[in-house]
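Input: structures, listed below.
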Structure 1
Amino acid sequence: MPILLRTENLCKSFSGVVVLKDINISFEQGKCHVLVGENGAGKSTLIKMLCGAYTPTSGSMYFEDLPYQPKTSRESIEKGIRVVYQEFNLLPQMSVAENIFFDDLPRKKCGFVDFKKLYSQTQKILEKLGLDISAETIVSQLGIAHMQLVEIAKSLSRKATMLILDEPTATLTPKEIERLFQIINQLKDQGVTIIYISHRLNELKEIGDNISILRNGVVIKNCPISEVDNNEIVHCMVGREMENEYPFFDDVKPSDVMMEVKHLSTPIVKDVSFKLRRGEILGIAGLVGSGRTELLRAIFGADKLSSGEIAINNQNVHIKNPKQAVKAGISFITENRKDQGLILDFEISKNITLSTLNQHQKYGFINKKDELSCSESYRKELSIKSSSSEQFVRFLSGGNQQKVILGKWLATKADIILLDEPTRGIDVGAKYEIYLLLWELARQGKAIIVVSSDVNEVIGISHRIMVMSNGSVSGQVARADFDPQNILSLAYKNYL
């Protein structure tokens, strides 16, 4: 197949720090090229140079064998290069249709937007994606997974020569992933080149033709994806062997009940009851929209209960807001870390101490020395890669941002830890570190709930799995009975 885009000795430095060095990659027309590497390996920097957001420090790029030197994103768009970033670029108070066609709204002769045509065009794209929402839906009303699909729909609204997908399946269900892969294959058949970035190794061979593996800004391997297995990919990415993608420690055993949820209901969650034990990692599986996130938010007081009770250590607690939840010993790591978990333009120190400010102030003034001391201890304990605790969170990789959130909640000394999609968009090395941290917390007697769209992840790290379907608990599965097909069947149970 002809080469659509290639790089020759491409380099990028920031303030003298080399981020990418001598990158040589060829992207074939009509093929899916998988790009993998740990957070901070240089994947995002490379993509931003391909689409004109960054200018290379040195080296060359060629598009259809002609020199390609985009100075702005507009120039790459004119070439037909579309990018779906992991972090969304949506206007939350506008409709799905307005977001998809924002740059090219259909208009009547008088100049006003032709909403009838707009909604009709949008609905066709949504149907193509198998996305069962209205074109008129306001984006802020959507969950993370649906926002991801709207971002993909934006890229499909115009003709593309190259489609770059950054972690497109991070929050999608198996059915949605299957549909996305069908669309990718259709685009390949039409001659569209796909660059696919993902940390989910199990899906790479299903969709990829070629692979480039980056580590520390250098291409470690370029080859057809059929020539490497997952173990070699991981070794090339992290430069070391990992014993198991999902560590499990038999010596960490659940003990007495720490929290009991009794007949909890919200407008979405329906009569959910379960027990959570000290030292237990309880996985919650289910489809997007099944009520998993809403259950955690209700326990944490972020969503109002319609009915139900929560007991901690056999004592009923009344939680009407997150402040009361924190006081009761509950922490919540949200799935939307950048909008709800962090203040990006604050330093690491301020983010880590955000939930414990009362411990670092006197007479209304923050003790800066005390704040830095606390944050520095968690920065070291969690191996947060940064120059210091005063580095701004915005400039950290996704894995290190997630560690900052974990540090913030560990600082509260909470005994019950709720995690919603804790490894979304994080590379295998950082995931492994987070898994080990969860096991250490369980060993200390913490009670942990993990919600994940990745069935393999839930199976890999949980003592027990509770499956939700259409707002209700459709089943609970002991570790000895873990089976992906059984769990997915329970996830679809209340939709059949």
Structure 2
Amino acid sequence: MKRIFYLVSIILLSACTEQFEELNTDPNDPVTASENLLLPSIVFDLSNITVNQTYGFGDVIGQYTGNYEFNDIDIYRWQADDRFWSPMYGILQDVSDLKIIAEDNNNQNYKAVALILEAYIYSIITDAYGDIPMNEANRTEEGITAPVYDKQEDIYEAILSKLEEANTIIDVSQTIKGDGLYNGNLNKWKKFANSLRIRLLMRISEVRNISTDFDMILNNPSTYPIFTSNEDNAIYKYSGVVPDVSNVSQAGGGRDYEYFLRIPTTHFLGLLATNNDPRLELWISPKEGTDDRTLGVIPGQPLGEIGRPADFSRKSVAFYTEAARIQGIFITYSELSFILAEAREKNIISTSTAKNYYDIGVQSSFDQWGLVMPTDFLTVTAPYDNGTDRLYEQKWLALYHTGVEPWFDWKRTGKPSFIMAGTGNLNGDKIPVRLRYPSLEQSVNASNYEQAASDMGGDDINASSWWW
């Protein structure tokens, strides 16, 4: 885990003078860290983790892409997994430092931002693993080297409380510095907090009555503002100029190793092509030597049945060669709109109509990617249709490149229904619902690891937790 340390070395060469402190203080090397110096690296690092999660895991388990080689993810040959654990807990240490500094400086706005980031990060870790350390996490300086695992239900209560506190203390009339996500706009941070809260409330809607919470937020927009346009999207946009470049991009040109291995799936290409969806041309490059963007791989096949990479269409080359194309997508207005469409469809809320929310979700996805939606898309091609998969199919498309959210949403809904285990799967025809705890936890935190695993029915990729 990283920290920012500032060392001021003072060498006493002569007797003290009245000007000693002034003469030996470097204004360009502060004694303590400040919030505006710590926040930029937190947001940048969190975006990089999100992009890595997207390209290295989320796109595959979400069945947008498949691996040509090394397809353990595709066929569910999953072992102990640290892909989310160490990176996310490392970021949490920095966020904790940010919150402590903000509290020491009595700066409620930076504290609110830290609370929002904590809530987001803990939601990713617990939704990936289940029960995880929270109350005792990152407290080695206090002598806690083997943290107890908290129950997922308790983690969610803490997360929602953090978002409520952030919403309460943030002062939207002010701005903050060092903010690479919203350029200091605290009203947008407040909208992020409440939109994330809606996502997480929907996540637990099968195990908790969320109608009152939804009504409180939607009926009090001045107190609980949420996203109202793509301008509010929680997306980190890389400048494309080194060092502000994702580690997936090949700045200045070239091809990433993953480019050769990840192939678009038949699900992804088929749905886009069937609807003559303009996103197809943006997201997909044709098979080399052709203009065919519809040649996809069936997810989860045995390696021997896949064929050669040259036989397929490709993920858009531009996303590797143009560094500003890749973005760290946390949550969007489009996703929020689809959540509200589902909530209205299920009578969790009574505001507006499911069709209206659905239409906004589809339109804002096209807008997010800078594309013009065909004029008949919502009336002829893909109109809202209650009782079918259409809402979930369009939400799935809108979630493209949003980290591992497509997997989490599938765990909750089982939709779209075309997502299923492939013929080469090694998990009894079941899609995994969680990652196994890292092997290091099994050795250095054995008793707490064993208790958590036992509580969930074993450290198994099919084990259940609170909301799934």
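All of the numbers you see were taken from the coordinates with simple rules; none came from a lab. Small disclaimer: the values here were computed from a predicted structure and weren't measured. Cβ atoms are built from the backbone, for glycine too; each structure is taken alone.
If distance in nm of label points 7 Å out along Cα→Cβ at positions 57 and 153 is computed to be 4.2, which of 1, 2 is the source? The value was obtained from structure 1. Out of 1, 2, which one gives 0.20 for FRET efficiency 1/(1 + (r/R0)^6) of positions 177 and 289 (r between Cβ atoms, R0 = 41 Å, to 0.05) as computed from the coordinates? Going label by label, the one that fits is 2.
Rank structures 1, 2 by relative contact order in percent (Cα under 8 Å, 6 or more apart) and report only the one at the top, that is, the highest.
2
When distance in nm of label points 7 Å out along Cα→Cβ at positions 273 and 305 is calculated for each of the structures 1, 2, the largest result comes from 2. Using FRET efficiency 1/(1 + (r/R0)^6) of positions 81 and 137 (r between Cβ atoms, R0 = 25 Å, to 0.05) as the calculated read-out, with 0.35 as its value, let me know the right label among 1, 2. This figure was derived from 1. With FRET efficiency 1/(1 + (r/R0)^6) of positions 209 and 393 (r between Cβ atoms, R0 = 25 Å, to 0.05) coming out at 0.10, pick the structure among 1, 2 it was computed from. Going through each structure in turn, the value belongs to 1. Quick one: log10 I(q)/I(0) by the Debye sum over Cα atoms at q = 0.09, 0.18 Å⁻¹, for residues 193-360 alone came out at -0.53, -1.15 when computed from one of 1, 2, so which one is it? The read-out comes from structure 1. As an exercise: helix-only ellipticity at 222 nm (-39500 (n - 2.57) for each DSSP H run of 4 or more, over all residues; to 500), calculated from one structure in 1, 2, equals -9000. Which structure is it? Matching structure: 1.
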